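Trainee: Below you'll find a set of structures to go through.
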Structure P
Amino acid sequence: MVLKKLFHWGFLCLFLVPFTCYDSNISKRSHLIYWSSNNPDEIEFAQWVVNKWNSRYPEKQVRFQPVPEGRSSEEVILAAVVGKTTPDVYSNMWQGDVEYYAQSGVLVPLDTLQGYMTFLNQRCDSAVIAEVTSNDGHIYQLPWKINPIMLIYNEKFFEEIGYYQPPATYSEYLDAAKKFQADTDGDGYIDRWIGHRDVIVTWWQRFFDFYPLYLAASGGSKLIDNGRVVFNNKYAIQALKFLRLLYEKNYFSKEMLEARQDVFLAGVIATRFVGPWEIVHAEKFKTAGFRYHFTRLPVPDDHQGEAFTYGDPKNIVIFNTCKDPQRAWEFIKFMASKEMDLEFLKMATQLPRRKDLLQDEDFKSYFVAHPKMMPFAKQAKYVRGTDACAQLKEIFDIISQEYEACVIFDVKTPEQAMEDAARTAQVILQ
């Protein structure tokens, strides 16, 4: 069933990818092909690391290119899978797609390659290894990078309303929202809000509101476990109630604010749910004297323990079109070494997914020199990716539709929205 769907959607996606991507000599070439994301910083790093590899191992050449342009990298990869034009190595695989491709038989099980499990155990803790293990018991990905979703906040604004520490709970955040909300120009309309999210139903938008809040509230609980829906629980309902109240009280605007300016740097909003990529942007465009910092996401008032969040992981895979998977693995191991991880951190401001990051002497000087990254490094111990589920995009699409009905349009209660989402999702899983 998964394979049938893969080829059905892939056929459609083929029209999104330039036919020049096709390598007609894929079975004859002696070099490896490596695709990275098309983020400029990652392109710079990828070219740098490939040059390093090629200079050290001239007999094992790697050729690099960014993933070809398309509506999304996921659709480009899907089209390449169907057309059998996949690269040997790809370093921007969304973790939620891996089970889909694993069940379709288009990925190399990395745990069958010499040295992989030793390297993985040195790099990651048992929780991460369990998270990336597929339902058939194999591991098809190397955890590589994360961008934990946290709360950026305007320090000056919070001090003005009496918060010298950022709000940690739902109640504190709602209280701050009430105090911050204002009609700054006196025209009778609110034009300053505590935060903002684009009111878009697209499934991946939930990675920046509902899903990280659910993880924070639940201690990092799963959505799907052993083929069963487990997200119809009090934590999901609490997160929906919190988000719904933000819109109901007009603490979050339903307007498309982002279309006109950066509303956080302009002082229109006081917080935003973001990853570490925001640092480079804020430092480049902030005005003189603008002060901001990062903290964990708010949690229910009765929450105990650490607040987890979504880590936005992107991992490295080898496609089954690769003629020499062991050699491809040696290149991946080189690219994910401690030396290269540190360079990646410096170039791309993204965290390598490796255990004991803050305790590692090789990384300490970086975080001392870049204190804005410190909260993300601390949070890195408490992140989750996605569950091993081939239908995960469909599940998130269902959740997103129920989110819209409950949070934005107020036509369903949080309890009903979660019940309906869980029932529909379970039908899909069956």
Structure Q
Amino acid sequence: MKKALIITYYWPPSGGGGVMRWLKFSKYLPLYGWQPVIFTPENPDPSITDESLTREIPGNTVVIKLPIWEPYDIYRKLTGKKKEEKFKAGYISEASSRGWKDKLSVFIRGNLMIPDPRKFWVNPSVKYLKNYLKENPVDVIITTGPPHSMHLIGLKLKRSLNIPWIADFRDPWTNIDFYHRLRLTRWADRKHKALEKKVLQEANEVITVSWSWAKDFQQIVPREIVVITNGYDPDDFDFGPLETDNHFSLTHIGSFNKDRNPEALWAVLGQKAKTDPLFKEKLKLRFAGQTDQSIFRSLKINGLEQNAEDFGFMDHKKSLALLKQSQVLLLPLNDSPNVSGIIPGKLFEYLAVERPILLIGPEDGDSAKIIRQANAGVVAGFQDNAEIERNVDTLFNQYMKGKLAGIPSGITEFSRKGLTERIAILLNKMVKQ
């Protein structure tokens, strides 16, 4: 088999969306003649740990690990956090509005740790991989970010070894939702942008996960950007038939941070619960994963705290079963400058369980287009209370009549196996060149 070196910070037992993309590609790449070789930190500091994902690593996958030093313990000491306390997704947005110690830490992170706190792993990794690749040659190098330090490893290896290189952007770099919160100096902003431009210019191929983000990258460097979205793996949904909730349940899984808090939705639900006792009795709001306390404060303000259930962390398979049992799947997007291109990885798993989706976000964004094309749910803008209310009324009336169902169409193009085939075609093209 041809070999692809995949450089990724996120790998099981780390959990979350950052893991799933290349874990699944690695599962299916051998079907198309490619052997994945994973290079990942030995001792990462991820926001989520999911031991169940280790069982999904294919037995023939080569995994190389190198220790990493990260400055997070310094940040914990500075801000009074416990040593074992994890950093939630979206912590920069929260820290940037707290006390001076948090604001100072955000300033240090944005200006001295460019492009991110994993920068200290770049040079040791390049040194290690140069030696490793002499004895164990590969055909292609793939880096996936964030953290975008992974791309700097690829950039240096490309320059020194001239091995074909793909830079995969699961999220933007200088257009990421929290970039404007990093308290950047002009020098640091220029440095971030210069490094981003070098990666975009020198990678043999650049991949990203949404069409809007591809256009954004093309504004920086006018070149072809390949869009390969995230997706769903049919093997993850083999839990058999499950009974749907009796309640009118709205469920969210995964990270639910402050920037995604749909205040208008809670206001609409709270008002409806006040005026309709049956609605209040039937409504359940279910959360599995890291849910920011701002969400629960908003629920309390709107009189919905008794309708909420916080399941906390659930492993990947159990969270999918919870989706399957739910009446409606809640998908609030980040209210941020790059929101048009945000397609959460969970969207594709929402499609696969065939329950209606309620999206709160831009009606012309990439996520909304997918939902409409698949006839998989309803969409309302962040502050469009009237449209949110109409959607909630429609979904609740269908639920009361026993006709609430989601049967999306045309979603097979998002299967992980099919998406991996597209990756393999790209890899084969690069090797032939």
Structure R
Amino acid sequence: MLLIYTSKITNRLNYVFNLIFNELIGVDYSLTTNIDEFVGYEKEKLNYSERQFNDEIFIAVSQILFERGIKEQTLNFIDFDESKAFFPTHRKESSLPFDPFAASFYLLSRYEEYLPYLKDVYGRFDAKESIAYQQGFLQKPVVNLWAKKIKEVLKQKYPDFKTAERKYTFIPTIDIDAAYSYRLKGFIRTLGGYFKSVSKFDFKEIIERTKVLFGSMEDPFDNYQYQFDIQKKYNLKTIYFILFADYGVNDKNIPTQSRKFQSLIKTLGDYADVGIHPSYTSNFVSGKLPKEVKNLSFVLNKEITKSRQHFLILHLPETYQNLVNLDITDDYSMGYASEIGFRAGICDSFYFYDLESELPTNLRIHPFAVMDGTLKDYMNVEAKDAMDYIKPLIDNVRAVGGTFISLWHNESLSNKKRWKGWKKLYEEMIEYALGKPNLKKSLLSDNF
């Protein structure tokens, strides 16, 4: 049992210590504010305070874990282990040159997203507003790295101290924003699609749409059998997020009353976990989200517990508070649309800490590291070059025994038009993520 001394025990401190020591390092610990008890303890111990007592492991504190409320923080950055760290200390006796618990809490709580910032066109906190992007560590899971460093400090002081070994995992996720490209859209939307193609003189699309509607050609977005085959081939535990909402400018899936669409959702549920993809509109219109969750639950005939925001809209703390109120237990929205990497500085799941109420919640946050649309639409990366960006992320996650989560769409698996080559890339990513880059037999060909 690791005994940790601190001058005061707060909700913030309990929250970040539980994550780092219990979940990331894998040790049991106990907290004390009694100096005599700590000094007299003859086993493994760590002092997290403003001064060292003897020769124990000592990490000098910053004050953020002992504060309440939200205020501007003075952040000073230092170079640390080929990356950056902040909340530095000038106490030479400190085992680390910064406070890893304070820095971790700042990132995990998304403290900076509660402060004033310049919103993007969809009202989101953009990656470029983050300290991780500005300081160049967005693509490194620094919280995991700091936990690993704390573990090393413990091992150096107490060589026989037992800690848990972490196991790297890979979780592929797929968003269904539009189940079909042409099918089941209804007469008005179909007619509008034809007019749009005519206005652009896109006769190839007119022919393609007509063939699909008359059954002589598969819908480009209907690649679900391929997805099922991939899951079986690699033994994947894929998670789907379904946009199941009323039609809107930014919500353009199949009408929810379509029985064929509902049948598809049930089929997806037979092969994988299915969660809700809350509509863009649900962020601004009261009552939309409960309705969407209820309707999807009715189709699947089971409780919906997983969620990922459409357009990755996150308004803290309101978005997560709404999910908690609907008994959603796991959210997969923690990532940026405009940049790949680790939005909360971590590659493992963690509980949402509500800074507004100063309490941890039961909502588990699962950060993703890369999205197809980020590479294609924001970073202008071609499919043939995308693995150069994806591999380092996987390597960084594997190095800390973390969880690599990818975000793909059925649209990008169509291998059509602007997504030519992205289906092949998807399998390349899977093979590398699973540590099987040399598999010979592929489900794909260049013209698949």
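Just so it is clear, none of the values below were taken in a lab; they were calculated from the coordinates. Keep in mind the model is a prediction, meaning the values are calculated, not measured. Cβ atoms are built from the backbone, for glycine too; each structure is taken alone.
Trainee: Have a look at P, Q, R and say which one yields 10.6 for mean projected area of the Cα convex hull in nm², for residues 211-378 alone, as calculated.
Mentor: Computed on structure Q.
Trainee: Assuming 1.3 is distance in nm of label points 7 Å out along Cα→Cβ at positions 315 and 331 as calculated from a single structure, say which of P, Q, R it is.
Mentor: The read-out comes from structure R.
Trainee: Continuing with this model, one more query. Looking at distance in nm of label points 7 Å out along Cα→Cβ at positions 115 and 163, point out which structure of P, Q, R has the largest value.
Mentor: Evaluating distance in nm of label points 7 Å out along Cα→Cβ at positions 115 and 163 on every structure, the highest lands on P.
Trainee: Turning to a different aspect of this structure: Please compute Kirkwood radius over Cα pairs in Å, for residues 323-362 alone for structures P, Q, R and give me the label with the greatest value.
Mentor: Comparing P, Q, R by Kirkwood radius over Cα pairs in Å, for residues 323-362 alone, the maximum is at R.
Trainee: For Cα extents along the principal axes in Å, for residues 243-298 alone, the calculated result is 30, 29, 13, so let me know which of P, Q, R that is.
Mentor: Going through each structure in turn, the value belongs to Q.
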